[in-house]
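Each structure below is given as structure tokens.
Values in this text are rule-based calculations from the coordinates and carry no lab data. Note that the structure is predicted; figures quoted are calculated from it, not measured.
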Structure I
Amino acid sequence: MDAAELQKRIRSNDIPPLIYIYGEETYLVDRLVRQLVDAAVPPDARDFNLNIFEGKETTGQAILEAVQTMPVFASRRLTLVRRADELNAANLASLESYLKEPFSESILLMVGAKLDRRSKFSKAWMKKGEAIECKKLYPNRIPAEIRRMLKESGRSMTEAGFEKFCRRAGTQLQEIAGELDKLIAYCGDRDPIDEADVDAIVCNLRQETVFALGEALGDRNVGSAIHLVDELLQAGEPPVLLVSLLARHFRQLWRTHELVGSRVPRRDLAARLKINPYFVENLTRQARNFRKEEFPRIMRLLLEADVALKSSGGLASGLLSRLVLDISSTGQKKRELN
């Protein structure tokens, strides 16, 4: 089952009793979760019929007790387990008997970053349940997603305005949704939204592409990083500025690595790093791809690239592509952080 099929089941009020949603595109994951909760449990019935657990902080027994509780003054109840991929093997095993005969009046919704479909738990889940993966959208699918957002909001946009919004909005769905919300608030009841409105409100999100470049390098995704370098250079981004921003990104990764290694609680990381809490998870994930001793070498590579760009007549694209390759080849082993 994919996301579109699940949404169709939601609209027809035919919601499966076991649903596991996972994947990289957190915006799509969150949207599906909201739709499921809204459809399954009315707001006035949630006090008694909606349980929410965090994978690392709960037990299989607690989840089992919740899903086996009959709904109160409602036709069904929903149990949501966030970060379900952090449940340990023992807790997952305790749920396997329930997976064989799930209650028709109860929905077990599990959400995680990943799902190992080869595991015993996953195979048991798939016999009676559904798993939906939310992958990052390819760039050519972004305009259709923006049109869907507009339709959901009951708004329209002129073709000129839509074209400019698509050019400026980037490819990060969470960021796109935020920009669209600001644009709609600015326009009020006026419709359609036009090009002048986009000019007034939506900034050029090159910085988002720069952040995507930092993410690609943090994930050691060489192909994506080189593509983003070319895209930014073609858009007129100064090469020296790119190196400076990458240096900042890797300083954040280095600091994140140190803080997590020192067992600083996740809830305190945003304040210690002085960043939006939204970025903590990505930084932590990327920091795991590097060992502590790799960061000094990466910072030296960035310094050398900065000097070369300022002092030589070499092509910026060649120097930056070489930098991407050198950073990506720095060490080969990942180090898991607790």
Structure II
Amino acid sequence: MIAVCHIVSRGFSLRLSLNESPFPPEEESLSLLARYGSRANLYIIEELHRDFMEALSRYVGIDEEFLDVYPGSSYLIVLMLIYAKVRGLPLVMPYPSFHPIYRLAGEFGVEVVNVPLGNGDFSLDPSLLLEAGRGKIVYFSNPNNPTSNLLVSDVGLVRELSEEADSVFIDEAYYEFSGVTLKDLVRELGNLVIVRTFSKAFSLAGIRLGYGILGDVIRRRLKRLRIGYEVSVLSEAMGLGALRSVERMRERVKEICRVRDSSISQLRMLGVRVAESRTNFLFIDVGTDCRYVRDELKARGIEVLCFRDVEVLGKDFPTFIRVTVGSEKDMRYFTASLEEILSRVSR
């Protein structure tokens, strides 16, 4: 058994439930925040917005005409649901998908059509998605949240989806960790949206900054559903700092991926089932009611997401937890704690 040597002090909490970065924002982001903070009375600072959009275009490798910025990628997901409601169309998603969407769709009165992933490896059957997506709005995260695996890499499938569906939304929140993107297709597919965020790889979850890479038709339609000036000047300032520190971001992503893969190997050596991950989190089957494991981890100062607590997914995934990849020290402590907890279950 790995020795548990991490001392939990009073009030200590290791939050591994929200897929945040273990690293703080870059110094350049903090510097630009200080520089523009005194101008937060303005909705927009033209030169800052121009510099940010130019930097974003260089990073993504696509012209600004295909880019829009949002107060977090979740804003674009909500916009997708508003669009679905306005169009009177169902939303087709792999099952399981990003769990807040189910609740929000219910509140908006948008029908959700589930396309189940494979039981063993959570793989996607393209023919099922194509069949279900005809004339509807298709959404999938790639890599998928919560199963952490890559669902689609075939550009031909996305072209077929675009031809059959009203629109296609691909959530690439974890693109920097997977290295796989379908963004170049927006130049030819007017109804394709790629959703991205600064929350994960760029360590800026708290400023709520995301962006979309959009085909021309769907970009015009979604713009009509926006008020405008939703993104704060402070978010753009910190985002610009992050875009000026891309090499440092890539070094951090490489470290997170190293710790992720090492953690998967250690957990599997303990006999724990862990899905292949192309993200900054792990999808783990603890083999027992995850509420027990959640509570035991919480007693040790560790917070994870237990899917028994997620209403729409709890019945099918009662033994699964989602765990953010933290620092190497964090993950050693988590792995040792989980081993200790599960050893009690098996007695």
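Annotations for the structure displayed:
- Which entry (I, II) yields the derived value -17500 for helix-only ellipticity at 222 nm (-39500 (n - 2.57) for each DSSP H run of 4 or more, over all residues; to 500): I
- With respect to volume of the Cα convex hull per residue in Å³, the largest value across structures I, II is given by I.
- Value 14, calculated as relative contact order in percent (Cα under 8 Å, 6 or more apart), assigned to which of I, II: I
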